[in-house]
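The next part holds the structures, each set out as structure tokens.
What follows draws every value from the coordinates through simple rules; no lab data is involved. Just so it is clear, the model here is predicted, and its values are computed rather than measured. Cβ atoms are built from the backbone, for glycine too; each structure is taken alone.
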Structure 1
Amino acid sequence: MAVYHLKTPFREEEIRSLSVGDVVYVSGEAFTCRSRLHRYVFDEGHDSPKAASDRDLLIHVGPIVIRDPEGDWKLVSFMPTSSIRFEKWGARSVETWGLRMIIGKTTMGEETMAMMAKKGCVHVSPQSVSPNLWIDHIRIEGVEYFEELGSIEATWHMKLDELGPFVVDIDTKGKNLYKAHESEVDEARIAALKQLGIDPDYQYTKLY
């Protein structure tokens, strides 16, 4: 395991040098996206947010942002959400938006992993119980699609300062941290599902 301090825009070679299990801190510009923006752009045919044209770090998060008395945006909550929810659009977002890194929780599927390997993109997860402790390392610079999608689903422009630590859970070599521990986790999962009376063949929730 190695520790890296990276700054956007990322260089492809530095992203390809990362391996599963490495720890990263990130600085620079990022933008946010949840399911509604994916659907708005990729399923409904609207333009991509402008942030996607010049920022290569995407965060799967619906931040809580308010206006302070001076009229500036203020971040009050930052909790990345599960990236597997967006697998339907994962590969397309990596390719279309030229992403080098995605911040989120959990994993992503085979199609997105293949595109990450092809284009040079990694997925990282917070190495923290509560990323809310990190909000002093994030500044809100602006927002897109606020009226169209609402505060939670809008595209927020963020400036990061040594945000982290994050652990690399999908690298560009096709390795996946979750799959590496799959057999051990699967035994515990099957036992838990049996105890709860849930069919072990259930699938992830499909949003659309």
Structure 2
Amino acid sequence: MTELPFPHYRCGECGKDLPLTEARLTVTCDRHQPGRADVVVEVRAAARADRHDIEDICDRALGETEVDVFGRSFDVLEQENLVAVSEGRFAGVISLAGDGGDLAVVLLSVYPDFQGHGVGSALIAAAASIAAERGLPAVKVAISNDDVPSFSFYQRHGFVIDVVAKGLLADRYGSAEPGFSGILVRDEIRLRRPVCRA
């Protein structure tokens, strides 16, 4: 596993962009989280004109458009993508695919400038609506065991642990490498959120 090329988080105190291994969690109350007001966000189906922005956010987040989750490889550019736009700026993307009868989140990525402002929540709500409209029972997502911020985010949005694929990521990359906050990346945690009756 290589160091990701894009800072995924921003320090709340000094504003420094942080790579995964340098990011740390801080516990605060709602009143002490600066700049946490929701922004006006439009979520819409990606258009051909969004391709460059989708490639850019994938490149910055992953270094590529290929994502390996749920034991499969997905190319984000070939999936169903929804984009979030705020104040005329591309803010984030959610990439979706059918998998095992559920709607799978292949990738959810929000630029640091828009994190904590409701953009990710709007993208997840849109995915849940799509799954419900199609009569699918659930939306599911897979994260690495070190991704504490995403684990918290998804649980706050109704996802629960479904499966833990122990050792999957360490086996895939040949060793357990440091991820968020220096936590060794070993396992894939699969979470699921029911959206309608099967």
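Assuming 2.0 is distance in nm of label points 7 Å out along Cα→Cβ at positions 39 and 127 as calculated from a single structure, say which of 1, 2 it is.
Value 2.0 for distance in nm of label points 7 Å out along Cα→Cβ at positions 39 and 127 corresponds to 2 out of 1, 2.
Could you tell me which structure in 1, 2 was used to calculate distance in nm of label points 7 Å out along Cα→Cβ at positions 151 and 175 as 2.3?
2
Quick one: mean count of other Cβ atoms within 10 Å over residues 47-54 came out at 12.6 when computed from one of 1, 2, so which one is it?
The correct label is 2.
For structures 1, 2, calculate relative contact order in percent (Cα under 8 Å, 6 or more apart) and state which one comes out highest.
1
Compare distance in nm of label points 7 Å out along Cα→Cβ at positions 15 and 159 across structures 1, 2 and report the one with the greatest value.
2
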